[in-house]
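The data blocks that follow each hold one structure.
Coordinate-derived values only; no laboratory data. If you're wondering where the values come from, they're calculated on a predicted model, not measured in any experiment. Cβ atoms are built from the backbone, for glycine too; each structure is taken alone.
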Structure 1
Amino acid sequence: MSASSLERGVASAPASSGNLGPGFDVLALALELRCRVTASPAAAWEIVEDATVHSPTEDDMVVRAVEAAVGRPMRLEIASDIPISRGLGSSSAVTVAAAAAAFRATGVEPDPRRLFEIVAELEGHGDNSAAAVYGGLVAVAGSAVCRLDVDADLHVVVGIPEATLPTEKARRALPAFVELMAASRNLARVVFLVEGLRTADRALLAAAGGDELHERPRAHLSPLTGELMAAALGAGALHAAWSGAGPSALAFATASTCDAVQGALAAALGAGGQVRCLDVATVGVR
C-alpha cells in the first residue's frame, strides 16, 4: 500500500468462498472480486454506499469492527464488486477493508493478525475473515491460520444465482449435533480436498465431495445450488461445492473443461444469475 493510500485511509479486501464442501468453518478460498473502503475521521458514524448516505447503529458489524480497531467514529465510503448474500464473503470483505482503512486513516498500517482477530471474533468463525486478510487458500483452527497451496492449473468457476440466502438463515438450518461416523467421513473428505487442490488430482477431488455437515442440511434452502453443482460435475469439473452458505456454487475446472463448466452453469441458471471465472486472490487485504 502506498503512502498516499495510508494518508487517505484506503483499503480493499477480496471475496471468499468458505467451506469448499467438507471444510465447514475451516477452509476458505480468496477470490479476485474486491470491496474497497475509504475511511476518514468524523464526528459521527456515517456510511456512504451506492451514493446513499446513512447513519448506522452501533450494532452494525462494520461499525463494531472499526470501533475495535481505532475506537472512534469514521466516515466510510464503500465500493464493492462482491454480490451480497450469495455466499461469497461480502460481509467479511467489507468488515476487513473498513477496519484496515480506519487504521490507515489514523496513520497506522494495520497488523494482519489484529485485523483477523477483530473480524473473526465478530463473525464467530474465522474462515472467510482469514481469506480476506491473508488471501489464497486458508485453513483456520481457532486463532491459528495456515496458508495452503492450490495447483495453478485449477480454474475457479462460480455460478451466482439472482436469489439471495442470508447467512443467518442458512446457519439456522444446521443441526445442533452430527453423527460420529458422519463427522469421521467429513474429516476424510477434508484431507482428500486439501491434497486434491494442491495436486489437481481428479480422483482425490472426487473423493472430497458429498459434504454431510452443512450442504446436506441446507439442500432444501436452495435446490438450485445442488443443480449447479451437478451441472458442473457433469461438464467435467473436478470438484463442486456450495460457496459458503450459498446460494452460489463453486467449481474447480481445468483449462480443457473450463468452458464446458461455464456453459453448464449458465444453462442451469437460465435467464437469471451470472457465471464468473475468477482468479484466486493471492493477496488479501491491501
Structure 2
Amino acid sequence: MAVYAIGDVQGCFRELQTLLRHIDFSPSRDRLWFAGDLVNRGPASLETLRFVRDLGDDAVTVLGNHDLHLIASWYNPAGLKRKDTLRPVLEAEDGRELIRWLCRQPLIHREPGLEFTLLHAGLPPQWDLDQAVEHAAEVQNILRGPGLGAFLDVMYGNQPELWSDELRGHDRLRFITNCFTRLRYCSPEGRLALNEKGPPGSQPPGYYPWFDIGTRRSAGERILFGHWSTLGDHRRSDVFPLDSGCLWGGRLTALRLNKDPEWIRIDCPGERRPEPET
C-alpha cells in the first residue's frame, strides 16, 4: 500500500484526477492524505468534495481556511465573497450532508506506522505535537457539536496573536483555528503575523516562517502542510510543503510517504488565475 499526501486542490478536480492517474492511484491498495482547502476559487468544489467523501477510509483530509469558509457560508451565505466558487455546494441536494461530513474532519492527522503529521498551515513554537493534537480537539469538538453556530459568528479575526495557556472561550478557539488554518509567519516568542502572505523575505523584521523558529517544540518532527503557495520549492528533512499553486497556474503535488519520500508534481497551466490572495 502506498500513501500519498496531496496539496491544496481548491476545487481543481480535473487536475486532481490527472495527478491520480499519473501516480496510478487505486483505492483498493493506496490511501490519500489531503492537506486541506479542498474547495474554493477553482471550478469544481462540489465534485471535489463528493469524490474525497466517497473515498471513505481510503482518504484523510484536514481542514483548511477555505473549508472553514465553506462551513461558515452554509450557515450565513451573506459571507460569500465575490471570488468564491462555493455556491454549487450550498445549492446542491446533498449540500447539507457534505457540510456535515466536512465538520467531522480533523485539523491535524497522525497515524501509527507513518512518521508524518498532516495539517493545513502551521504550529506556534509553544506547542509540541501532543499539545497540538489536544488543542485541535478543542476546535474539532465545537465543529461537531451544538456550539458551532456561535463559534462561526466569532471565528474570524487576528486576535489574540500570542498563545497563553490562560486563554479561554472564543479567543482560545480562534487562536487555535488561526494556527492550524492560516499561520505562515510568527516571531520567536510565537506572535502571529497573519496578514503576511508572501514568500520568505517579504515579511517584516522579527518574523520568520513558523518552521524556521529554532526553539519551536515541534522541531524535528516530520510535518506535512499546505496553505503557502508562494513559499516555493522549500525542502527540508522535517517539513514538507505541499501547496505548489495549482490554482494559480503552478503545479499540483503529491508526496509518497512510504519509505523514502518521493515527490510527484503535475503542471496545471489550465488553471491560471490572478496572484493568490489567501
> Thinking only about distance in nm of label points 7 Å out along Cα→Cβ at positions 34 and 130, which of 1, 2 has the largest value?
Replying inline: 2
> The value 22.9 for mean count of other Cβ atoms within 10 Å over residues 42-49 was derived from one model only; which of 1, 2 is it?
Replying inline: 2
> Here distance in nm of label points 7 Å out along Cα→Cβ at positions 122 and 170 was calculated and came to 1.9; which of the structures 1, 2 was it taken from?
Replying inline: 1
> Out of 1, 2, which one gives 25 for relative contact order in percent (Cα under 8 Å, 6 or more apart) as computed from the coordinates?
Replying inline: 1
>> Of the structures labelled 1, 2, one was used to calculate mean projected area of the Cα convex hull in nm², giving 13.7. Name it.
In response: 2
> A value of 4.3 was computed for distance in nm of label points 7 Å out along Cα→Cβ at positions 26 and 202; which of 1, 2 is the source structure?
Replying inline: 2
> A value of 37, 35, 27 was computed for Cα extents along the principal axes in Å, for residues 146-257 alone; which of 1, 2 is the source structure?
Replying inline: 1
> helix-only ellipticity at 222 nm (-39500 (n - 2.57) for each DSSP H run of 4 or more, over all residues; to 500) was computed and gave -8500; which structure, 1, 2, did it come from?
Replying inline: 2
